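J.: Scrolling down, you'll hit the structures one after another.
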Structure P
Amino acid sequence: MTAQAIKKPQQKKRNSVNSKGYQKALDLAEAGQHEAALECIQKYARTAGSNAEILNDTGAILYCLNRSDEAIEYFLKAKQLQPDSAEILWNLSETYLSQGRAKEAMQLFDEMHKIGILSAEVLNRTAEILIDAGEISDAYSMLTRSLEMSPDQPILLPMLEIIKCKMAEN
């Protein structure tokens, strides 16, 4: 997975956070200067306090710096403050998947489905991780759910049959 899958901080006016320090951090992140953006957003958070938006953007910057474990911590804190945020849920699930942590990502899927951001592609990538980890039954469940969500995936039918055979062997 590339860093582009994460919803990175964007150069735009924010409703809940509007300051020059915060905007500078967003501008630096948008310019790909992630180390400087991280320093700037952390400095801003120390003086302004944190909210879900700042925590999420800090997590996105950390993700871009390949510091996924730290990013997950920030996304989880943001999720506690704003549990129904599509952006936070998306970023958290993508970071889990990038780390091969399919089980944790799966725990978010019902919430993601409820707010309309769960996709067959995410389910398929999760199944791939599960297959690689030997979690055949869970992979089968993900692919079945994917096929229900998006029936125009003929490639999944033979895959499901192969997995079903492997499950019967075990």
Structure Q
Amino acid sequence: MRKNTRNMKYFILILLFTTGVNYTFGQKLVKNEVDEFTGKIVKETSWETLNKKSELYSYVRFRKVDSTTYFVFKMMIGNTVYSVDKGEVLYLKFTDNEIVKLSNSEYQLTTYGGGATGLAGSKMLGVELTCIINKETLLKLEEKTLVKVRVYTSDGYVEAEVKEKQAENFKELAKLIN
């Protein structure tokens, strides 16, 4: 009887630990499959919050199709109409003051819900930017701590600092896709 009680205690502790880890570390691969039509390997991470400031709400995720990696960035700036040109730069600044420049792959005009990842923000104007990144850049995103982001739009630019918790989540997200 005593052995069963001890085993039950271990089982409960392991269950609590694994449940706690799932809630603490929310970054995950939401897609990891071979496309049945194209035969391409597709990986995609969950959306994670990067900024939630009054001037910039933004979310990020990574997507990989075979060997091509994409950095996907959704944002909302107030509730105004703006656009982001193809080739426009998205800047990422790290604690060591290194700045990485990512290039938007296609013209984007704000749409309702375009910067949202769920119901919150679905009635606001936003955009989704996609940037192709190379292996060297992905390694930097995995290792370095992000402190600030700046995005250029048709109305100028908007920037916001990244909190430490979001910076750590961002690094973990990059590690998942590699």
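A short reminder: the numbers here are calculations on the coordinates, not readings from a lab. The shown structure was predicted, so the numbers you read here are calculated from the model rather than taken from an experiment. Cβ atoms are built from the backbone, for glycine too; each structure is taken alone.
J.: By the measure Rg/Rh (Cα atoms, Kirkwood Rh), for residues 50-129 alone, tell me the structure among P, Q with the highest figure.
T.: When Rg/Rh (Cα atoms, Kirkwood Rh), for residues 50-129 alone is calculated for P, Q, structure Q comes out on top.
J.: Where does the value 34, 19, 17 come from, among P, Q, when semi-axes √(5λ) of the Cα gyration tensor in Å is the thing being computed?
T.: Value 34, 19, 17 for semi-axes √(5λ) of the Cα gyration tensor in Å corresponds to Q out of P, Q.
J.: With relative contact order in percent (Cα under 8 Å, 6 or more apart) derived from the coordinates and found to be 21, which of P, Q does the value describe?
T.: Computed on structure Q.
J.: Once FRET efficiency 1/(1 + (r/R0)^6) of positions 90 and 154 (r between Cβ atoms, R0 = 25 Å, to 0.05) is calculated for every structure in P, Q, which label goes with the largest value?
T.: Largest value of FRET efficiency 1/(1 + (r/R0)^6) of positions 90 and 154 (r between Cβ atoms, R0 = 25 Å, to 0.05): Q.
J.: Quick check: -8500 is what I get for helix-only ellipticity at 222 nm (-39500 (n - 2.57) for each DSSP H run of 4 or more, over all residues; to 500), calculated from one of P, Q. Which structure matches?
T.: Considering all the candidates, the number was obtained from Q.
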